[in-house]
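The data blocks that follow each hold one structure.
We did not get these values from a lab; they are worked out from the coordinates using the rules stated. Fair warning: this is a prediction, and the values are worked out from it, not measured in the lab. Cβ atoms are built from the backbone, for glycine too; each structure is taken alone.
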Structure P
Amino acid sequence: MTDNQDIHWVDEDGRTQLYIAARDGREGTVAELLSIGADINQGRNNGMTPIFAAAGMGHEAIVALLLSHGADVNQAANDDTTPIYLASQEGHEDTVTFLHSHGANVNKANDDGCTPIYVAAWRGHENIVTLLLSYGANVNETNNHGATPIFAAAQQGHEGVV
């Protein structure tokens, strides 16, 4: 990066260079962009910022870097999804652990009423469900359709979660 104006580039979906670097796991590029003033809170059109991209892809080191530069561990996107929700959805155990250790709310529901444990159960991520339970996740919380995480797991055929 030699031209600081490059950090202000945004594609049609609202993705910045920082968002793309975080998503792609390019830790050096993320560090460089942050050092020249990239906006850590500039989100895509759906409200997801670089920490969402890193968490959803399981890039724990980038999540750590973003948090050290002021990213909000509990930031909610337009649909109230959080970084720990995405990490849980994708089965990234180390990232879920890291986010929780930095204060992520394991019971924050998105606008459909689905929590991190709900999406982990629905996806069949037994290890994430166990981890979230150990962090105090509410397994009896229902989403906006009245379904619990156990119901979601059963509906998807994930017997190990049930």
Structure Q
Amino acid sequence: MLHCPKCGLDSFEFDGHKVFLCSQCHYEFFFNAATAVGALIVKRRRLLAAVRAHNPGQGLLDLPGGFVDPDETLEEALSRELQEELSITPSLMQYYSSGSNRYLYQHIEYSTCDAFFICEIEDYDNMQANDDISEYRWIPIDEIDIEAFAFASVRRVIKKLINER
């Protein structure tokens, strides 16, 4: 960010963490963490993983999910993302864990807070890869390659899931 959104001058200074301060009008802009959600869907000891269709991490594995839109709850966001990406609807969502992450997109690094839910799906009949995923895979829990997943927060939550099973 080069110019102050309040006074328009190019007098913004970044504290290196999360605050931009205008040295002219003293406006403070907080660059807070973006919120994202992910689904842990396990069926017959296999984890549902998505292959990312776009950068960051194109071609790497991820959990189904995505960013929370304004005025949306975590649960609403996850339901929407599962419908958009896989054409499935969760019958149950239970909060499991959260984690911080760094998300580099178009040369800007965003801090995210990722919330993960264990989800149950009753109907997989119409499941297909859409939107931000190129394909999906059912990976046996004991064969998961943690390093094949694009993001640190996802790797950590999958390690936790494996250790608890």
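One of P, Q was used to compute helix-only ellipticity at 222 nm (-39500 (n - 2.57) for each DSSP H run of 4 or more, over all residues; to 500), and the result was -12500. Which label is that? Spell out each step's value before the answer.
Numbers: P: -12500; Q: -5000.
Only one of P, Q returns -12500 for helix-only ellipticity at 222 nm (-39500 (n - 2.57) for each DSSP H run of 4 or more, over all residues; to 500), namely P.
Determine which structure produced the value 3.1 for mean projected area of the Cα convex hull in nm², for residues 82-137 alone, calculated from the coordinates; the candidates are P, Q. Working shown, then result.
Values: P: 3.1; Q: 4.9.
The correct label is P.
FRET efficiency 1/(1 + (r/R0)^6) of positions 10 and 34 (r between Cβ atoms, R0 = 30 Å, to 0.05) was computed and gave 0.95; which structure, P, Q, did it come from? Before the final figure, lay out the partial values.
Working: P: 0.95; Q: 0.75.
Matching structure: P.
One of P, Q was used to compute P(r) over Cα pairs in 10 Å bins from 0, in percent, and the result was 10, 35, 30, 14, 9, 2, 0. Which label is that? Mind showing how you got there, number by number?
Details: P: 12, 39, 30, 15, 4, 0; Q: 10, 35, 30, 14, 9, 2, 0.
Structure of origin is Q.
Taking relative contact order in percent (Cα under 8 Å, 6 or more apart) from the coordinates of each of P, Q, which one would give 24? Write out the running numbers ahead of the final one.
Numbers: P: 15; Q: 24.
Computing relative contact order in percent (Cα under 8 Å, 6 or more apart) on every structure in P, Q gives 24 only for Q.
Quick check for you: by FRET efficiency 1/(1 + (r/R0)^6) of positions 58 and 146 (r between Cβ atoms, R0 = 25 Å, to 0.05), which of P, Q is greatest?
Once FRET efficiency 1/(1 + (r/R0)^6) of positions 58 and 146 (r between Cβ atoms, R0 = 25 Å, to 0.05) is tallied for P, Q, the winner is Q.
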